[in-house]
Structure 1
């Protein structure tokens, strides 16, 4: 029994080492890729989210608006129409389950800090939490993060001080 436990512990440690190595590779990729580096400035988007989003989205010009990206990720409400009256129900859950889960977890991690901040998104989040359930607010924040991702990737402009002054 001791040899079996020792074997399992050895495998566990080797997996931990492999995970640490892969995390280091993702962090390095996020530091070297300009798009991923910009995405890591968004609260709730870390190196893993940034590299996964950059890889999955590819050319962001395929999405006309930020809502289109959020729709592609399945973060927008599904619409049910009965008697000509539309009703919004749960999220559509279309698109990449992995990316959607990562954005929702990032939003869940960033929500306490953003809720206390005195920024526009903090005010929006406090108002949303006053009228909706916390889980609904987390998904809405994830959709807002997806729109922010689209805006940062779509409008990548590098301003050089010499070019602006001229």
Structure 2
């Protein structure tokens, strides 16, 4: 294990160990808020009720997620990084991950993608949506299914895809 992996694992354990005497309900709710349902609901509500940017926001979001999902899947299959719950001996995560590999974090990519799009169209939302995206990433580490570097990679992916989508449609 190289120095980066050691530091990543140490930070992972520091964050995960903070949950050992907790039932993690709040952390699970935060993580679950990044599953995607909220994004669809928000985009639909803005499309229906916000005449200034709602329609272009929804279209940009659809394009962005249509780009992000295949890139995310390709990166997971390319890196094939084992999740902490599968890599560490005698380790139990707080949730069962949806897929086998951990790099990048899809929840974090989607959260930062949505935060970036929302902030582009509604700048005052930044104070809420970026901390929320960070909490989603942090929750994934605290639940034991991602390393901190998976979160950083997911955030970078989400921001990158957002920039591409915005350059195409706005």
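Structures 1, 2 were shown, and mean count of other Cβ atoms within 10 Å over residues 57-64 at 19.8 was computed from 2.
Structures 1, 2 were shown, and distance in nm of label points 7 Å out along Cα→Cβ at positions 17 and 121 at 4.4 was computed from 2.
When distance in nm of label points 7 Å out along Cα→Cβ at positions 9 and 33 is calculated for each of the structures 1, 2, the largest result comes from 1. When relative contact order in percent (Cα under 8 Å, 6 or more apart) is calculated, the result is 32; to which of the structures 1, 2 does this value belong? Traced to structure 2. Given 1.07 as the derived value for Cα Rg over 2.2 N^0.38 Å, which of the supplied structures 1, 2 does it correspond to? Answer for the origin of the read-out: 2.
State the single structure among 1, 2 that was used to calculate semi-axes √(5λ) of the Cα gyration tensor in Å, for residues 73-112 alone, giving 26, 12, 4. Going through each structure in turn, the value belongs to 1. Comparing distance in nm of label points 7 Å out along Cα→Cβ at positions 81 and 153 across structures 1, 2, the highest value is found for 1.
Read the figures in this text as sums done on the coordinates, not as results from a lab. In this text the structure is predicted, and so the values were computed from the model without any measurement. Cβ atoms are built from the backbone, for glycine too; each structure is taken alone.
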